[in-house]
Structure 1
Amino acid sequence: MAYTNSPLASLRHISPNRSSPRERSIDRISIHCVVGQCFAETLGNVFAPVSKGASCNYGVGCDGEIILVVEEKDRSWCTSSPSNDSRAVTVEVASDTFEPYAVRTKAYEALLDLVTDICRRNGKTKLLWFGEKERSLAYVPQETEMVMTVHRWFENKSCPGAYLFERHGAIAEEVNRRLRGEPAQEVPPAPLPDTEHLYRVRRAWADAASQKGAFSVLENAKKCAKENHGYTVFDESGAAVFDPGFQPYTVRTVCDVLNIRSAPTTAGRITGQIRDKRLYTVTEEADGTGSEKGWGRLKSGAGWIALDWVKRAE
C-alpha cells in the first residue's frame with residue numbers, strides 16, 4: 001500500500017525514533033495524552049533526541065495545531081508495544097499534567113478532524129471502540145474498519161488519561177458520523193473555556209523548546225514548575241511570575257539613570273529608564289553581556305536592568 005500523510009499537519013519534525021517501514025498495514029489508532037499543555041512545535045522537539053527513545057505519528061498542540069513526527073509509512077515508538085505500533089497510527093494530544101488529563105477544546109476538535117482524515121486516507125469507513133483490552137486486541141478488523149487501542153493496555157500507566165479514555169466512544173461516534181457524510185456536530189469537551197492568557201512553564205522564556213506546558217490556571221502552572229527542577233512560570237508577556245527556586249526581591253538604583261532593556265544584554269533595545277529611587281521588584285535573573293552581576297527582569301514586564309547598578313532593599 002502507498003501510504004500518505006495527513007494534510008492537516010502544518011508542521012513537520014521527523015523523529016529518528018522509528019522503524020521503517022512498518023511491518024503491518026494500518027488498522028488501529030492509538031490516542032495518547034502528552035501530560036503537558038504544550039504546542040505542536042514543542043512536541044516535535046520532545047521526540048527529536050535519539051535518547052528519548054519514543055515518538056508518535058502525529059502530535060496535536062494545545063491550540064489545535066498538528067505536527068507530523070513519524071510518517072504513516074513508518075512505525076512510531078509510542079504504546080510500549082511494537083506489535084500495536086506496527087498496526088496503529090499514534091497521536092499525542094496536549095493535556096493537563098494531572099488527572100483526568102483534560103485537553104482543550106481546540107485540541108479536541110483538531111483530534112476529531114485528524115482521526116477522521118486518517119480513516120479516510122487509509123480506506124476505512126468505520127472506527128470501532130470496544131472499550132475492553134481482550135476484545136479489542138483479539139478482534140480481526142475488516143478491510144474497511146479501524147480499531148481504537150490505548151497505551152494503558154500495554155503498560156501500567158494512565159495514558160490516555162481518564163478524560164480522553166472516557167470520550168473514546170464519543171470520538172468513534174463523531175468520526176463515524178463524518179465518515180458517513182453527515183454534518184459534524186459541535187462537541188465542547190473542555191471543562192474550562194480556551195483562553196489566550198496562558199501561563200507557560202519553561203526553563204527560560206527564550207527557550208521555547210523546553211516548554212512543559214501552557215496553563216490557563218496559575219496554580220496548575222505552579223504545580224508543573226514545582227515538579228520539574230529548573231523550570232519557571234511565565235505569563236504571556238514573558239515575565240516570570242513563579243520560580244520554585246527563586247524568590248523575587250526589591251531593589252533601588254545606585255545611579256541617576258538606569259536603562260531598561262528588552263533583553264538581558266546591553267545589545268538589547270532600550271524600552272525605558274529608571275530615574276528615581278523607588279523600589280522595583282526583580283522576578284528573574286539571567287546572565288548576559290554588559291553586566292558583571294547579571295540582569296534582573298522587572299515585575300512590571302518593562303524589561304531587564306543591569307544588577308551592577310542596583311542594591312537590594314533592606
Structure 2
Amino acid sequence: MTDNQANVETIVIIGSGPAAHTAAIYAARALLNPVMYEGEYASGVAAGGQLTTTTDVENFPGFPNGIMGPDLMMAMREQSINCGARILTKTVDSVDFSTRPFKVSGSFGDVFAHVVIVATGATAKRLHIKGEDVFWQKGISACAVCDGALPIFRNKPLVVIGGGDSAVEEANYLTKFASKVTMLVRKDELRASKVMQERAFANSKIDIKWNTEAQEVQGDQMMAQVVVKNNQTSAVETLDASGLFYAIGHTPNTDFLNGQLTLDESGYVITTPDTMKTNIDGVFACGDVQDHVYRQAITAAGTGCMAALDAEHYLSAQGLI
C-alpha cells in the first residue's frame with residue numbers, strides 16, 4: 001500500500017439521487033462511515049439528480065399530499081447526514097478498478113476505497129438539431145421545472161418534444177406560465193401512462209401535433225420559432241415559440257467508468273440478477289445508471305438499499321469490517 005493509500009475509505013458512493021442517498025443511509029446506519037461525492041452540477045444536473053427537475057411527486061410513499069421533487073431530495077440529503085454519511089460537493093472524473101483498494105479521482109485528488117457504489121443516474125438526451133447550440137439556454141432547455149417560470153417564457157407559446165410521462169408532466173407544468181404548449185410527438189400515440197395521457201387530453205392549453213419532429217430552431221438573440229416536419233406527409237411548418245423543452249429520454253452517466261464495468265447496448269451498467277453486484281467484486285451499481293425499465297424514484301431508492309446491504313455483506317466476507 002502506498003502512502004496515499006494509508007487512509008482508505010470503507011465505502012465511496014458516487015451520485016446524489018434517491019439511490020445514492022438510500023445507500024448512504026443504510027451504510028451509515030451500519031457504521032460503515034460512507035463518503036458520498038454528490039457532484040458539482042455533474043452531467044448538467046444539480047446535486048439531487050432528476051428529482052430536482054420535478055414538481056409534484058405524488059407516488060413516493062409517505063407523502064399523502066405529495067411533495068416537491070427538490071424538497072424530497074433535500075430531505076434525503078439531510079437524512080443521509082443525520083445518519084452519519086459525509087457528503088462532498090465534488091465531481092468524480094475517473095475511477096480505477098484495476099487496483100485494490102479502488103482509486104477514485106477528481107478535482108479533489110485521489111481517494112481510495114474498499115467498496116465503490118455507482119449511483120450516477122442518467123442525463124436527459126439532446127436532439128442536436130440545427131440551431132440547438134446557438135439557442136441552448138436561450139430558449140432551449142431540458143428542464144421545464146428549472147426554467148419554465150422564467151420571465152422570457154411567461155404568457156408565450158412553448159413547445160415540448162416527447163410523448164412519455166416526462167413530456168406530459170413538463171407540458172402540464174408549463175401551462176401554468178405559457179399562453180399555449182404544443183407537444184411534438186413523432187408517432188401517432190403517446191407513450192405516457194393512461195393517467196398522464198388523460199391529463200394531457202384534458203388540458204385545453206396543450207395542443208398535440210402527431211407524427212411531427214423538430215427540424216430547426218430560429219431566432220435572433222433568443223429563439224423565436226421552431227421549424228417542424230410531419231414525418232408522414234413531409235409537410236413543413238414554422239411554429240412561433242419562445243421556448244423549446246426536450247423530454248426525449250436519458251443517457252446513463254457511465255463515461256467516467258472508462259469501460260471498466262460491463263454495460264448493456266444502451267450504456268446502462270449490468271448487475272447480477274437479484275443483486276446490485278457488477279462484474280467487479282466490490283463495485284456495486286444502483287438507481288437509473290443500471291435501471292432502464294422502471295426508472296422511478298422509489299425503485300431507485302430500493303436498489304440503493306440493496307447496494308448498501310450487498311456492500312456490507314461483501315466487506316464482512318472479505319474481513320474488511
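Derivation of every value follows stated rules applied to the coordinates shown; laboratory data play no part. These numbers were taken from a predicted model, which means no experiment stands behind them. Cβ atoms are built from the backbone, for glycine too; each structure is taken alone.
I have 21.3, 68 for Rg and Dmax of the Cα atoms in Å, calculated from one of the structures 1, 2. Which structure is it? Could the numbers behind the result be given before it?
Working: 1: 23.4, 79; 2: 21.3, 68.
Only one of 1, 2 returns 21.3, 68 for Rg and Dmax of the Cα atoms in Å, namely 2.
A value of 14 was computed for relative contact order in percent (Cα under 8 Å, 6 or more apart); which of 1, 2 is the source structure?
Working: 1: 14; 2: 20.
Going label by label, the one that fits is 1.
Between structures 1, 2, where is mean count of other Cβ atoms within 10 Å over residues 13-20 highest?
Working: 1: 16.6; 2: 31.8.
For this comparison of mean count of other Cβ atoms within 10 Å over residues 13-20, the top structure is 2.
Determine which structure produced the value 16.9 for mean count of other Cβ atoms within 10 Å over residues 21-28, calculated from the coordinates; the candidates are 1, 2. Don't jump to the answer; show the numbers that get you there.
On the way: 1: 16.9; 2: 28.0.
Label of the source structure: 1.
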Match the computed value 4.6 of distance in nm of label points 7 Å out along Cα→Cβ at positions 109 and 221 to one of the structures 1, 2, and report its label.
-> 2
Comparison of 1, 2 by mean projected area of the Cα convex hull in nm², for residues 93-260 alone - largest value held by = 1
When 1, 2 are compared on mean count of other Cβ atoms within 10 Å over residues 29-36, the highest value belongs to 1
Read-out FRET efficiency 1/(1 + (r/R0)^6) of positions 77 and 213 (r between Cβ atoms, R0 = 35 Å, to 0.05), computed value 0.35, structure in 1, 2 | 2
